[in-house]
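S.K.: The structures considered in this document are given below.
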Structure I
């Protein structure tokens, strides 16, 4: 039998599917419950309202993203391999959750506190990447005089733009994208 936390996570995952498919306004708690394999009343045992469920779903998704990024960055791999894995994971995550990401950034459902938390989560991801860059410098995998903050912007921006172009404009599947080529351009520079 599922623990209370496992059931809560199942509800959050079901909510992500329903909110992505229908948007916040058209999403119904009973549909979320059905996908989670529970009764509508059970959802309200875990979440006060549809709005509360939406906010916690966003929070859960971003926590999962940050923790997965942390695992990739902490792997004992060469910087190039970690960057390729980081790009692959980020692209898969963004592709799976693009509707949620757009809803979270464009909707008026989030309190100022939640918006601030989203900013802090994003900064936490930047800090993880900066940590990886610092480590790469210490290991001699990256040059000593590298601007760590700027390098993290380049990495995150390149991943996002490369993914967007390949998936949405070129029509490729994530598996068809050569992230190694993008990482090589980042590591080798333009000169």
Structure II
């Protein structure tokens, strides 16, 4: 009788421990998946606003090209920077700090080329008065604001996810199931000075 009782207690303890482990693993895993998906979705939003900016550039270049004496070198720099920026694609599943840095550098070069274009435009008052150009300028400015907002949201969600997978005991399950830390957008050199997109 005592032996049977000890066996039942042992089985009950094993069941409680098993249930606790199952509950912990299930809750942690599902939480990691949910937070990882939120980061991936936000990454798609970031790519979307960068693509929106890239899509405006051909129209901007065509509008500016209409002014015969406009500096061709500046337009070429913008076109090349756009080509580089749109040529770098990062998959949210295997995002690394190096890949994000490369993406960010290409986007930074495009932003720099656009800034140079806007400075050159200052010399062409008739271009600045062109309604199509003014509309593109407003859309470009809106895109820059959206980019800043979506990058900030991405960093917030990445921070939430990274914190979640590093807390004990979730860090154990994250290592077992292969949930890796997500990189952040970082400020680039000179980022403390906002790019001017004024005409």
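Read-outs: derived from the displayed coordinates by stated rules, not from any lab. Just so it is clear, the model here is predicted, and its values are computed rather than measured. Cβ atoms are built from the backbone, for glycine too; each structure is taken alone.
S.K.: I, II: which one has distance in nm of label points 7 Å out along Cα→Cβ at positions 52 and 164, as calculated, at 2.6? Before the final figure, lay out each step's value.
M.R.: On the way: I: 3.6; II: 2.6.
Considering all the candidates, the number was obtained from II.
S.K.: Please state which of the structures I, II yields -25500 when helix-only ellipticity at 222 nm (-39500 (n - 2.57) for each DSSP H run of 4 or more, over all residues; to 500) is computed from it. Present the calculation step by step, with values, prior to reporting the outcome.
M.R.: Values: I: -25500; II: -27500.
Answer by label: I.
S.K.: A value of 20, 12, 4 was computed for semi-axes √(5λ) of the Cα gyration tensor in Å, for residues 60-99 alone; which of I, II is the source structure?
M.R.: Numbers: I: 20, 12, 4; II: 33, 9, 5.
It must be structure I, since only it matches.
S.K.: Okay, moving on. If Cα Rg over 2.2 N^0.38 Å is computed to be 1.57, which of I, II is the source?
M.R.: Numbers: I: 1.17; II: 1.57.
Computed on structure II.
S.K.: Moving on to the next point. Of the structures labelled I, II, which one yields 20 when relative contact order in percent (Cα under 8 Å, 6 or more apart) is computed from its coordinates?
M.R.: Going through each structure in turn, the value belongs to I.
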